[in-house]
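Every read-out reported here was derived from the displayed coordinates using simple, explicitly stated rules and does not represent laboratory data. Keep in mind the model is a prediction, meaning the values are calculated, not measured. Cβ atoms are built from the backbone, for glycine too; each structure is taken alone.
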Structure 1
Amino acid sequence: MNSFIPWIGGKRLLRKTIIEMFPKDFDRYIEVFGGAGWVLFAKDKHADLEIYNDYDGQLVNLFRCVKYHPDEVKKEISGVLNSREFFDDFKSQLDMRGLTDIQRAGRYFMIIKTSYGADRKTYGGTEPQ
């Protein structure tokens, strides 16, 4: 499976090489620099225990919401236009008090998908998928 988001510094091109370096038998896989999760998603299962972790709490929230509430996240972003105005609004609203986790996840997803090179800083106008 592929990740649903791009990510700067992502391991998409290295995932097969990284997996080949794994020991033959291990019982846990801990993704300490999760990012887009390219290595985690490269196989259906790496180990009995799999942990996704990243320093970016907004990113972790996005993954949690997509895992447990995919339909609600989809509803949250449906009808959102790809525009610089939405991009800037979402960036300014992301840490606002009162948003639900699903609202934050939807905004963060759109920030990632519409930023230039997925840098989350600069509007790039790419079409979200």
Structure 2
Amino acid sequence: MRSRYSAYALGFYDYVLSTYATETRPSLTAQQLRNENRQTQWHRLVVTAASHNSVDFSAYYSEPSAMGSASRTLFLLSEHSRFIQEDGRWRYYDGDIKAESGPIKLGRNEPCFCASGKKFKRCCGARF
């Protein structure tokens, strides 16, 4: 899971596609995936649970708020992901997106999502 998150964050979309299980691999090309995610900035991954073949995680990311706006909207992606082994390697099979996923709005005095220990307004809040 961490390697897939890192690949999304760094724009290694060939790797992202190669880590899908053969049966569930999308028909997208790496360039199409890059175009879909060109304005997405990934900020933090938190693995909340893991078992033999599944991972529960929360990932924070942002996208531009409005056309021409310099501000960004913060999102949470929370998922229960399932993996299978193919050719001796673990591959992403599918996942269930949890209800708390979607745009989030942190209060200025809440702890920052980046886990710095600072208040949101004194940390990443200046970007949102």
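Any idea which of 1, 2 comes out highest on volume of the Cα convex hull per residue in Å³? Walk me through the intermediate numbers first.
Details: 1: 111; 2: 120.
Evaluating volume of the Cα convex hull per residue in Å³ on every structure, the highest lands on 2.
To test your reading of the models, identify which of 1, 2 gives 137 for volume of the Cα convex hull per residue in Å³, for residues 35-98 alone when calculated. List each step's numbers first, then the result.
On the way: 1: 137; 2: 106.
Structure of origin is 1.
Out of 1, 2, which one gives 16.9 for mean count of other Cβ atoms within 10 Å over residues 75-82 as computed from the coordinates? Working shown, then result.
Numbers: 1: 12.6; 2: 16.9.
The read-out comes from structure 2.
Figure out for me which of the structures 1, 2 the number -4500 belongs to, where helix-only ellipticity at 222 nm (-39500 (n - 2.57) for each DSSP H run of 4 or more, over all residues; to 500) was derived from the coordinates. Don't jump to the answer; show the numbers that get you there.
Working: 1: -12000; 2: -4500.
It was calculated from structure 2.
Using distance in nm of label points 7 Å out along Cα→Cβ at positions 59 and 83 for the comparison, can you identify which of 1, 2 gives the largest number?
Working: 1: 3.0; 2: 1.4.
The structure with the largest value is 1.
Which structure, out of 1, 2, was relative contact order in percent (Cα under 8 Å, 6 or more apart) derived from, given a value of 17?
Details: 1: 24; 2: 17.
Source structure for this number: 2.
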